[in-house]
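Below you'll find the structures, each written out as structure tokens.
Values in this text are rule-based calculations from the coordinates and carry no lab data. Just so we're clear, the structure is a prediction, and the values are computed from it rather than from any experiment. Cβ atoms are built from the backbone, for glycine too; each structure is taken alone.
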Structure 1
């Protein structure tokens, strides 16, 4: 069993606990996930099964979309509802126009300071462990991109909004920064991921539904097979002999892919290498994920560097 199962993560458990439960229910040795959700958050959590665990590094690059809510007037040490209150501000007098103006300031590319309660590591130690010991360390800001940020409704002190963003964006930090800009502080109170790359909430299955599907023998119908994952990656279809060569780890040359590499593909672009499943089959399977290596010397052919192989 290889592919991606989209789980609607419930609140109150970690992403790793979801992985453990899926592993136990479907009885598969290799299970991972395609992007962590905080314990209080809910929604789309791509679960990678079998050979799909090799796709993790590619799936986490995808953009995300969330439905969220924040409370103005209160800051917490975790920047969300699970933390201790560190500041209370005044929200009286804050007008809707000011809130909308503050939100508008956080679209496009922005800098975020990773929160202390995060998995980012400092000298090999996750920041959240240091935070639990009462320690604060210097962190470097990172640039993320907010593609779309829309207020759904305002019911002060609550503000409900939707956000589409790049990988690595902290929505609780976004809420805290908006609160700071308004001068009253703020923290995240709700977070639901409704899309992660190609996977949407409409595809998601609850853990209870998963157990039922396993009992009924229909769980494989809910799993996206490897050949249908990462549809945004260009595909190259190769002969089965070349597919076997790639799977055996034998080196390939530009001549092996002559005519298959598109002139518009640039250095660093990722592609899917596909092959027919069998001599009599019309269906294809995923052989590998490879990276385009464009040679700076025009006399040399563009080549591929195989990153992950699927057996």
Structure 2
């Protein structure tokens, strides 16, 4: 069994994220997080139900979508909550693609007036989009369909929220809202040993209890170890390839350089034993690009 220097789990691992937000006994944690995230436009979400997170298209040629978390509130509105550890070339495309499944599944047989329930896609990112680097203080992006000329919302039932967590650098003393506290915990959970006084609230005390590694049984520890190893392998591979990617970007142009960097990352990830599906999810490469790498 691995000796953990950290007291609490890493929420950016698959196991850590789903332990905190994806288990029925801990559903109140996700409910509180979403209420703080969306309270200005949503009001209070009173209840959530988890929905099977694997969605199949209506035809054989449709691609399969697997969400991190998929749930529904008491009004029938749908929420996709995604954790993304590594930068992808087409991650925004992916979130738009995912949002189409909760929309399409609302279709009714026979006479239907096309009235839809709202769909929210929340992406918690362990990276910063390249185009956002010039805004180091802006870590939250709320996106809706808007009119370009008036900047008014044209359609308010489709919402994307992107949280670029590396940009959130507030200290404990700078936390002024409940939402600040949520982001601070997600950003710093592995660094916390003693719970700071501003975080000594009932909902956060439960989170710390759920996240404490010493309370895991042996099977849970093994599952977390596997998830943590995948996270560390991914981070190490990306760190190793970053300089190579920057060099390639200088040599052959930024866009082609980024693709070459992703190809290097993909090769390294395949060598660690990761599945093709995991490699595609981590790098944004498609099946054709991955096949070409394997045959080169």
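Assign the value -14000, calculated as helix-only ellipticity at 222 nm (-39500 (n - 2.57) for each DSSP H run of 4 or more, over all residues; to 500), to the correct structure from 1, 2. Going through each structure in turn, the value belongs to 2.
In this comparison of 1, 2, the computed figure 29, 28, 21 for semi-axes √(5λ) of the Cα gyration tensor in Å is attributed to 2.
Among candidates 1, 2, the computation of distance in nm of label points 7 Å out along Cα→Cβ at positions 17 and 233 that gave 3.2 used structure 1.
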